[in-house]
Structure 1
Amino acid sequence: MIYRKLGKTALEVSEIGLGCEGFMGKDLEQTRQLMDIAMNAGVNCMDLYSPNPDMRSNIGFALKGRRENFILQAHICSVWKNGQYKRTRALSEVKEGFTDLLSRLQTDYIDIGMIHYVDAEKDWEEVSQGEVLQYAQELKATGKIRYIGMSSHNPSVSLKAVKSGMIDVLMFSINPCYDLLPATEDIEVLFDEHSYDKTLLNMDPEREALYEACQRFGVGITVMKAFGGGDLLNESLSPAGKALTPYQCLHYALTRPAVASVMVGTHTEEELKECLGYETAETEQKDYAVALAALPKISWEGHCMYCGHCAPCPKGIDIASVTKFLNLAKAQGEIPETVREHYRILEHYASDCIGCGLCEKRCPFGVPVRENMQAAMTVFEK
């Protein structure tokens, strides 16, 4: 298992994490079995958005004796009322829900306290200026949560949260189809097949800006909906017009800037083992570039996907990294010191480019690599 630093936090998370969807309706023995499979494979983190009391209690028992070796990302503002899930901003309910969370998980702290499901601009304003964020900050100050996070499907709202400096971690929905759509406060738009009726061209600029801002500000991303609720894996349901594989979806998400872990929502041992197989899969099995280039409803023409198909460079340039650093600098309008340092320690610079064009012949997206190398040389070396 590969572990990644989660932004500026002190946490090292497994790049494959657990979503909690697959634990719904499971008894304690089934829960323990899924946790054992995951942890034996090196998984050390889990997202708990659901307030389901039975699920929380089972996970608490399953983690008994090994809690200190596991990172819990659990959601504030997600509560259980009248036998069902409820999102709330009422402070009394938020506090009651958090107390229940700690009790059922048999722990006295949560690693990442996620402010749950902030998709609307007005909601973010109320959360950030009101009692909910203040309560989260109090929990952090007293050690009941180590870091503050926020979950969202809206890049516009997420970008505001990241730039505010108020959150340490962002949980965001990332997959090749969602990345094409503009910001919306209505999550159903992401699932609506009519959103993909026309040919979609390249990543939405606001989503790209969000990922690059997370990288700049040190806000780590944990990913939800990497499979689009399973639709991307089914040819008849996939908005892309063609099915992708779990490995391709995972690799796409894990190659976005600032992403540390993908929380997979698996319902069976077989599904979980398949996702864990990503760690030992061949490069060809993970390769999403050729698949995306061939999708009938989507065009990524001219857009670098950091897929690495341009390699090998005869001069040894890490073209994907140089391009990523260039994009970060462009998004900022200046060169952040961290980006400058990352560029400085590269073994080979853009100025080593001899303009042979072999990289452009290999690129499935028609990226003007030589032009980008010239731009990077101007930005970083002059």
Structure 2
Amino acid sequence: MERIKITVVLVDRANYGRLKPILKIMHNDSDIELKLICTGTMLLDRFGKAVNLVKNDGFNVSEEIYIELEGSVPSTMAKSIGLAIIELSSVFQKQMPDFVLLIGDRSEALGVAIAAVYQNICLIHVQGGEVTGSIDESARHAITKLAHYHFPSTKQSGKNIIQMGENEKNVFPYGCPSADVVVKSKCNFDSQIFDLGVGPGLNLLDTYLLVLFHPVTTEYSNAENQMEEILGAIKELNMQTVLIWPNIDAGSDGVSKSIRRFRECNRHLKLHAYKNFEPEDYIPLLNGAACAIGNSSSFIRDASFLGTPIVLVGSRQNGRECSDAVVKAKPKKEDIVQKIEIQLNHGKYKISNLYGKSGVSKQIVERIKTLKKYTQKKLALKK
């Protein structure tokens, strides 16, 4: 029997964190010929060069494609999509896999999707159908309309995909593979965790906050001020804080500038900043936090499996399905402080199955092995 040729494209650190259990199963499956391509911020040092994590985990990376333009403004994001189309078109022409698999809603992933489907390669999309703010909303649904098969993370997301005119026979709402990452992650922190970032060492056995805030591309000119409001709240609370640097989206330079300025002016605060974490280190960090503050989708998705109290700041995740552990705050210091205090008083929440249960990754891989390649899509509106 001929092996199924699957090319998986990773465009950022979160991609790898969520797809890692799927990749492991595919890597060990004799029926699958897996090729991995790393591109986007996976290759950039200032984002932790996550491609090295992939290699250290024993995966062979067949291609490393540089597409990101510096500048962190809307025009550089748009041009990076163009570079993704150009560069990945050449790679796919050479590889010609049976399927290309993508996850999420990154702008780079949209470029990859276009490069695949215009060469009649069958596209598999994981985590489509969700509703959020920012330009991610448009990119995600555009990828959905290009994709041939869909693996949404919630039942409602699956319904949304079908409402968009996708054939329900090609929609498989099994859940989010993050569930398997959580189950297999370490319970304890690595003692060398503070060698990776900058700032004073923290005692993670004591109470600490976790902060991760990305710029909102449709509000990118406000990113610096919004981050300042969050940091102002952290200063007022005066608690141990772990901070993770933002992604590369338009406005990220403003967020980074705000962080650097804050660190210079507040060296007495117990704040430790990181570029990146291995998934197995990030999950116990999120699990141990007294409260996580920001707008990362991991605070909605991954935290739902842990019950960590969340303060979701701003509009980036507007509309995304949330567990009871999520409280929303305006990007204003006073509101952020108030919501953090509410969450600290509440403590851990009940674990939610909104985004599925463990075993999702195996389900997805087994289903992929049964899929038939096709190229011509048709609108499947219900009568």
Comparing 1, 2, where is distance in nm of label points 7 Å out along Cα→Cβ at positions 76 and 316 highest? 1
Could you tell me which structure in 1, 2 was used to calculate mean count of other Cβ atoms within 10 Å over residues 260-267 as 24.0? 1
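Say we calculate mean count of other Cβ atoms within 10 Å over residues 108-115 for every structure; which of 1, 2 gives the highest result?
2
Every number in this text was worked out from the coordinates using simple rules, so none of it is lab data. These numbers come from a predicted model, not from an experiment. Cβ atoms are built from the backbone, for glycine too; each structure is taken alone.
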